[in-house]
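Please treat every number below as a calculation from the coordinates, not as lab data. Keep in mind that this is a model prediction, so the values were computed, not measured. Cβ atoms are built from the backbone, for glycine too; each structure is taken alone.
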Structure I
Amino acid sequence: MRIIPHFSAEGLSNVYIISDNKRNGILVDPAQVDKDTLDMIESYCDNLVAVLITHKHQSHTAGLGTLLKIYNPTVYAFEGIINGYKTEQFKDGEVKRIGDVDVKALHIPGHSIDSLVYLIESALFTGDTLLSGSIATCGSFVERALLIRSIEMKLMCLDDSTLLYPGHGAPSKLRIEKMLNQDLLQFESENRAFTSP
């Protein structure tokens, strides 16, 4: 499996193209579909079989319509409709065979109610959920607490060597986020202070 990152000016977002061993292509978050995106798909994939949507914000889905005019992939998401296009829905913890790889979806609400993180082999595609050094913005303290609890329960139990491919910013490793992610460490510190006698 090969992962090819592409930076999109739309929302300053990362788009990822995954090419499996049979050159089936999976695109994660079509923030923008420009000539560079199309050149990368054509260079590394014989067939674009899937699009994985981490959440429906435009900075991650604005290029979906353009992509679907050119290719005929199955679009996967938590919700049944994204930007007017029908999707195949993923449930929390569900694994689907896509191309030549197994894709596991983890529902991590907080930043948005429909946020999914995708685990493919040792790669974790997190959208806005978990970034290098921080977590996603949330609308309230309750949503932030929900997000962090979900991250702790569903992501921090994964292997430390898991590679992190966020929707914005640089890639990371789960081990590094456990040690250095300031939002997670701050929340843990606040909780210790709140619960100590």
Structure II
Amino acid sequence: MNDTELLTLITRLRSVADVGLLYAKNEYDIERYTEMQHIAIAMLDNVTGWGVEDIKFNFPIAADYPTVKVDVRGILLNAENKILLAKESADGKWSLPGGWADIGYSAKEVIVKEFEEETGLQIVPERLLAVFDKKMHPHPPQPFYVYKMVFYCKAISTMLNKGFDVLDVAYFDINNLPELSEDRILKSQIELLYQKIVDGDLTADAD
């Protein structure tokens, strides 16, 4: 079992404990689910090395039913079929523009906002191309359980203007991609999305 598979199981264990504590009615059940939660946190620390206190701070006890986090990104090609990427300030590597889905915004509204903030471009999300379950792809291990939605986008403005929260924005040839921020996007995913666009296949893939 690799770290990603183990992390998925730990995440599921933590989720079961969280749900149990939400609905537990007697002291025995509360004690057992609390113990399960502590075990999951200790295991998470063992796999990631983040520290128990940091894990508790970043993953507080659930106040509602735990659900999947959603990451929304967009792929945009210029006239030469080069792919627009943003250089992430978090790790200095490149990704498709996008980020976590914001409450109060539709998925399309999120990607329009993210493109404008990161690249300065006004875009139209034409079609949903893929919904990736991160556990189905070789991303680095992470504690969140994440679905990644990727839209095919077209620009309605042309002037790139790097946002404050990214280091750079630029277009890249599919055969000459820079070092990617693999927590956010993988080369294999970009290649799949790119091929769908150039082939005119705008149906949505889903894991």
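Looking at structures I, II, which one was volume of the Cα convex hull per residue in Å³, for residues 52-107 alone calculated from, given that it came out as 79? Computed on structure I. Thinking of I, II, which structure, once semi-axes √(5λ) of the Cα gyration tensor in Å, for residues 60-171 alone is computed, gives back 25, 15, 14? The correct label is II. As an exercise: relative contact order in percent (Cα under 8 Å, 6 or more apart), calculated from one structure in I, II, equals 23. Which structure is it? Considering all the candidates, the number was obtained from II. One of I, II was used to compute helix-only ellipticity at 222 nm (-39500 (n - 2.57) for each DSSP H run of 4 or more, over all residues; to 500), and the result was -12000. Which label is that? Only one of I, II returns -12000 for helix-only ellipticity at 222 nm (-39500 (n - 2.57) for each DSSP H run of 4 or more, over all residues; to 500), namely II. With mean count of other Cβ atoms within 10 Å over residues 124-131 computed over the structures I, II, the top value is the one for I, the highest of the group. Looking across I, II, the calculation of Rg and Dmax of the Cα atoms in Å that yields 16.6, 61 traces back to I.
Ranked by distance in nm of label points 7 Å out along Cα→Cβ at positions 44 and 140, structures I, II are led by I, which has the greatest value.
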